[in-house]
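Just so it is clear, none of the values below were taken in a lab; they were calculated from the coordinates. Every value quoted in this text rests on a predicted model; they were computed, and no experiment measured them. Cβ atoms are built from the backbone, for glycine too; each structure is taken alone.
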Structure 1
Amino acid sequence: MHSHHSHSGEYVAHGSDTLDGVTGRAIEMGFDVFCMTEHMPRLKEEFIYPEEKEKHYDVGQLQAIFDDYYNHARRIQADSWAKGCHTKFLVGLEVEGIDIDHIEYTSTIRQKYGVDMVVGSVHFVRGIPIDFDKAQFARVLELCGSFRQLALEYFQLQYKVIDRLHPEVIGHFDLIRLFMDGAEIDESTGKKLSDVSIETDWPDVWNQIKINLQLANSYGGLIELNSSAIRKGWHTPYPQFDVAKAVKLYNDGRFCLSDDSHSIAQVGLNYHKVLDYVVNELKLDKLYYLDVDLTSDSRKVTVKTIDMEDVKKNKFWEQFKD
């Protein structure tokens, strides 16, 4: 099995446990592919998170932390391969998607380090975190004036991430919905947000989603089914069913799996629920995943597929049985 998105408390302040611990758990669970994707450094002090401020981090320290992460991750990748480990590790990073400066900075980092892959995410709109807590979300929602406008700006920024970076994986595609209040009334339709159909009620937002997916499809980008949404209270992974249907229409259903783990306990968490979503709701016939050739210094990364029948037969799922 595969996860294309993970973190550890060693290199991310809002995580826990060591990178060795997280990757060791991936080996123990029998993952075939596991991507290490710590966050890219940020360029300005204003984008440092509260828990990072508590540790007195500055932008220089964030850069040093990322450098330490990269070297550590490469050691894990090389050592596990040399030992004939069943789990193949890829070394990547997650984009913050704050603004154009940070998007361009990602290109610089990618060239400097030569990471195997990138998770293209958006965590900020108008310079404010959209998934940190409800208070910050309320701030940016007030600035935008409506959730519809906030969602539009989120997907517009996501387009820039996809367009300029061509990330191998697009992270938690509809993360903007995490703190959405479904009971709130959308002024443009008079409906509760939970009753709004993005496709028919918000054609401007839907068109941006469509454009983003078509762009990702043009170079072979994958959309992750991210199980972290379930531990945060959703019944489905990211993306929800309406957007997932759009992925099938406009990105040829190029889904991959991710746990977005931030600790040992979160590795593979709720994957059995994602499998149920894939089989019984999305009705996919295959999944996509990244592979890396570790037999040469080039470490060429390729996209591969696995039929759902083979996915379902994988012994990985035995550990989720009662």
Structure 2
Amino acid sequence: MSSPIKNVIIIGASGSIGPSTISSLLSSNFTVSVLTRLTSNSTLPSTFPSTFPSTVTVIRSDYSTPSLLSAFKNQDAVISAIATFSTSEQISIIDAAVQAGVKRFIPSEYGIDTQVPEVAELLPPAKPKQDTVAHLRAKEGEGMSWTAICVGTFFDWTFARPGLQGWNVPARKATIFDGGEYEYEATNLDQIGRAINSVLLPEHLEETKNQYVYVNSFTTTQNAVLKVLEKITGEKFEVEHKTVEETYRMGLEQLRSGGLGPVSVITAVLYGKGGVNNFSKSRGLWNERLGLLREDLEECLRGVVGEFGEVKE
């Protein structure tokens, strides 16, 4: 039986999932700390005040082993929210966590199904994530368990960045891939925070031990999203059609030339390339087991579009 978790430290808490994760953990009365670099002036996004909540302890580190050991002392769980392109940094962090006696480690996954062996070839940034879980597996006999959480695309986060993944609400433009009928997994930032929190609750610790866990807010299609967007704005969108294959190929070419290839490659993968973002069918969801409610697409989009002040009453 897994020992209860009380003290939790988050690495990368000033990133996209930081605010929702901190809020969820505090709501469940976890004692929360965040780890920042010695040179960091980290603050949370606008969903929080200009600094971390007063109930959160900020620990500064140079990420050396002695510094990490000090930071992890008396911590029961480490949550990594390190950015996708920095996930290779997690290996030394894991080693320090094991040495410090941490009970549970949640690596920086929060995306497509990286448990698929071929995904590293399909999407190069996924390789460090696979290596991280392999390292965690190798450490299972040393007293620390892990949980990898897959969520698909960051749904509400995407719409706050016009043009990303084919959506530009202010300009009323959309790029639809492969006809727009591919069913993909989408998760809002608050739902990600709730999922992380739920994994660490006493009633879920054992069943999520050394597991990939798959959650979402909903499974949807681009056409379904476009239909709702046009309904709530009262306007038709200008639609451009592209194929996943051409987008993926263009992204690889940009990668080789040092351009913005990752954006195109990731977009292609999220909308069907390789079949790694439809895990509600291929793996099954943990939503019900973790007490996570399915969210409503229209309600979510009304909130997102409302931030632009453009919802039709």
Structure 3
Amino acid sequence: MTISTVLLASRMDKKNAMDLSRNIFNFLRDKGIEVSVETRLSPKFDGLYAKDLSTVVADEIDCVIVVGGDGSIMRVSNSLNQENPPPVLGVNIGSIGFLDETNQKRVFKDLEKVIKGEFIIEEVSKITAYLVKKNSEEIKLGNALNEILIISSKSSKVLQIAVKINGVFLSRSYSDGVIISTSTGSTAYNLSAGGAIVFPTIDIMQLTTLNPFARSGLKPIIVPIDSEIEIELLRPRLNAKIIIDGQKEFKEIQPSSVIKIRKADTKFKFIRLSDDLNHNYFTRLKKKIIGYLKVPLEDSPEE
């Protein structure tokens, strides 16, 4: 697959991001690529070539280039058309950018490969949060690429929640909240909270309890992506918040509310500049998440 049409998205609060976006725009146009920008960037590009992310589909745009970091990837993931989104190439300008494939030092060399179609697609699952009303009607809150976070609306108060999986009651506990993450999100908030790292193309959901009181909370639990996780808020007079990918926030979720999480109807596609997803992933994991721990090569135990 060669690339002929590109949409450019970028964070706007960093000068280096905007400068790099302009340079990428000009580079691609000089290569004969048809380039448009997301609507909010339009004023920075003389009002031309603008497209609303929610209208962008793979039939019209070959790929979306996102300049920023993982937060920018989350924003674009939540803003893109959810039925048929184009694959995304992340360009990192920050410190980590685990989901990004390239950075400002390599981007133009890597874009040459992308234009020629020298890449593979990493397709990953998303999850959807639903708020269940008293009449059992489900209100769709949104899709998550990384995670759905349910926490207390008051930072000094803990939630009491009940957890069911596929209709089976598992636990009732006090905690700061729960994270329901995808395999992609396993290296984000989930990892910081003690959850497991999961290879991104494995279709699972992971439930991780945040700071459970004593032994009342579940250890991180991984279930198939086709499962349904149900969270019920039990503590009277204490509301909760639901945060999706750090982008969408739903405040004042009332006690006795039920939140259900299921597999989303759509998937998300990353462009990876490799012919081996395993090597690509574990290289990024070692470099950006695990780091290089300096351990002596010869370190025999004392006698």
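Where is distance in nm of label points 7 Å out along Cα→Cβ at positions 91 and 131 largest, in which of 1, 2, 3? Top value of distance in nm of label points 7 Å out along Cα→Cβ at positions 91 and 131, among 1, 2, 3, belongs to structure 3. A value of -12500 for helix-only ellipticity at 222 nm (-39500 (n - 2.57) for each DSSP H run of 4 or more, over all residues; to 500), calculated from one of 1, 2, 3, originates in structure 1. Given a value of 1.00 for FRET efficiency 1/(1 + (r/R0)^6) of positions 27 and 203 (r between Cβ atoms, R0 = 41 Å, to 0.05), calculated from one of 1, 2, 3, which structure does it belong to? Of the options listed, only 2 reproduces it.
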